[in-house]
Structures are given as structure tokens and as C-alpha cells.
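For reference, the structures are reproduced in the following blocks.
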Structure P
Amino acid sequence: MQDVYELAQWIAQNTNYQPTTTELDAMRQKYASLNPSVSTAPTDPQVLASALLKVLAAV
């Protein structure tokens, strides 16, 4: 979980960074596992990173 958290922080802080498909998949999976009431994760990397950080902060 720490790796996904650090990745989300990096993406949120570095708007030029384009995550790989593997990185996006890892963030989407973590988002879905922590937020099962939402059927889909955001598709934009910046939005996904911010949403994931909010969910992780609430855990």
C-alpha cells in the first residue's frame, strides 16, 4: 500500500508525469478496494491520484 500511496503523491505533485498502465492499474485497484461503494475509479491520472489520496487519508 505504501508504494501506491507514494505513487499517488508523486502524480499529484508532478502534473507532467504520465504514469504507466501498470501504475494506473495499481492505483485503480487500490482505489476500488478501499472505496467499494464507487463503481469506477477516475480515469484522469491527476484526478485518480487526488481521489486515492483522499480515500487513503480516511483509512
Structure Q
Amino acid sequence: FRVWNVAEELGYGDYFRRRSGLAVNDDHVPLNQAGIRTINIIDFDYGPGNAYWHTHDD
């Protein structure tokens, strides 16, 4: 939860809410497999009915 702790310290706690979600296999997985440490933070509640997902508003 290091990212969430830093977000809280910097005043962004409202944007990084502490809640569990789904595990997602996404485009970060090959980077992790190559030894490049990554995280993938997805806001599943962004936009009405995920209307912004994979658009310029995303």
C-alpha cells in the first residue's frame, strides 16, 4: 500500500481510496514478467457507466 500512503501524505488521499478490487491481467503484466516492477491502478468508477474507458477522457 506504499502508493496509497504517499498519496495520502501528498494530499491526494481522496483520489486513492483504500478499497479492494478485482485482479486484472492488463498491459502491465509483460513488464512485470520482464522484471520491470509496475503497478496498474484502474478507477472502475470513472465516468457514468465507464463511458470514459479507453477514450481521450480516460
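None of the figures in this text is laboratory data; all of them are computed from the coordinates on show. From a predicted model like this one, the values you see are computed outputs, not experimental measurements. Cβ atoms are built from the backbone, for glycine too; each structure is taken alone.
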Answer label among P, Q for the case where relative contact order in percent (Cα under 8 Å, 6 or more apart), calculated from the coordinates, equals 15: Q
Structure (P, Q) behind the derived value 9.2 of mean count of other Cβ atoms within 10 Å over residues 31-38: Q
To test your reading of the models, identify which of P, Q gives 1.30 for Cα Rg over 2.2 N^0.38 Å when calculated. Q
Of structures P, Q, which gives -21500 when helix-only ellipticity at 222 nm (-39500 (n - 2.57) for each DSSP H run of 4 or more, over all residues; to 500) is computed from the coordinates? P
Looking at mean count of other Cβ atoms within 10 Å over residues 7-14, point out which structure of P, Q has the largest value. P
With distance in nm of label points 7 Å out along Cα→Cβ at positions 15 and 39 derived from the coordinates and found to be 1.4, which of P, Q does the value describe? Q
